[in-house]
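What follows are several structures.
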Structure P
């Protein structure tokens, strides 16, 4: 069974203020993860990637190291996670306790025409993450398990794969201006704007 991605992301990003260390900081991979996070509620603490496929996990790592008192959640897709697979080893080696990754796995490269991704051909990203040294991994296939996953993602250094439906949903396009996103995000962190 696969889950409705929009409902999954809405639940994962529900009550973001109820996060240890303050408002949850969210980094999204390009495409559907960004559309879904924006649809769940565009906010300054969301950092959307546009055209940086494979970079979400490493941006999450940099943010987790720079903001050790804040919780960071990377929400990305299976295609993006596959493209940046080396990041899993680097993150596992650094072991930031404030970083979690949620991979929305529809077993397709949705942004380029819905070709089967490697997860649809046998690659198990949770097993890959565990092999890279992640201490906590999980795969979720039931919507009933998403509320508990939301809590785990905010309290553990967790790598989670969520099996979602490949069905298309209407796109929600949040801010696309990179400079504006960066300024807005830095302002939300209380950092000086140069």
Structure Q
């Protein structure tokens, strides 16, 4: 696939590197062109201006802090029909409580910033270190929410390239639930507990 990545942090670096190794064509854009160029050089990818990162791409990853995501997505001018992947977590650091208004999700807010894009919530329940090498033990499940079957299929393929097992929870109206799950995982982990121990093994 032709993948655009908005951002230059750990998520952008880790997923970008894995997808480049899997043979995908990766383009990097960020608010700092210098950082985008440095990351592109590191990954063997291309650096492109923010306004070009979504043009002609099969999927675009929004790998920026949650409170900047709507702004950068709007600046990117994401074309209608683009698969837009949202891994953001709008949660209090170390606490896990959601920082957005009741009844809304970051995925839906990002969708509003990119009218016509096919937003998929995914890759937000694991720390970036999960994807730096082969998984040990159970295959990590990448739970996704989105409305477009083609977009879910594309993101599922990208999840498999990372060593994950993609599972669709439902439409984008389930994204809030997924974001609450990430908050639960973060809160438990920072409190020194294993979140998986609170979920029955089935």
Structure R
């Protein structure tokens, strides 16, 4: 009997420690590989069983296969969710930033990300378009800032990115764009000047 009680104490302690580790990191959305590394679980079956149990108990939320959260999908920043879904370097740019900055007037129903893959996907009620950019441009951090844990293009970088993908793009409020900054960003990244 005492062995069973000791095993239950160990399990409860490790369970609390696992969520304490997540809380310390401040991570809301995570992949199974992230948890395996953090919790030092080498056996995939043990990891999946643990995640299934935690999900069933409502301690974590399964967003989709391999992607979990501490909050419901509707309470997570859609941009963070999109970047986490891709599970590779990505940043928010082009139309998404330009709508937020008032340069494009029409509503854009999806978030636009820039990464090493070209992909369209949906997570919960959020739609995403990911544009593929060559590594030599993608990993150049000129005009990229960190906002709430997500890499986001500045207005000048978003304009430069969009002109790279579509040099003839029409901006609704082009008078609000600092074209000197855009040309500087284009030069720093190595984009062709438009």
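Every number here is computed from the coordinates shown, using simple stated rules; none is lab data. The shown structure was predicted, so the numbers you read here are calculated from the model rather than taken from an experiment. Cβ atoms are built from the backbone, for glycine too; each structure is taken alone.
As an exercise: distance in nm of label points 7 Å out along Cα→Cβ at positions 53 and 181, calculated from one structure in P, Q, R, equals 5.2. Which structure is it? Checking each candidate, the match is R. Out of P, Q, R, choose the structure whose coordinates give relative contact order in percent (Cα under 8 Å, 6 or more apart) equal to 27 when calculated. It must be structure P, since only it matches.
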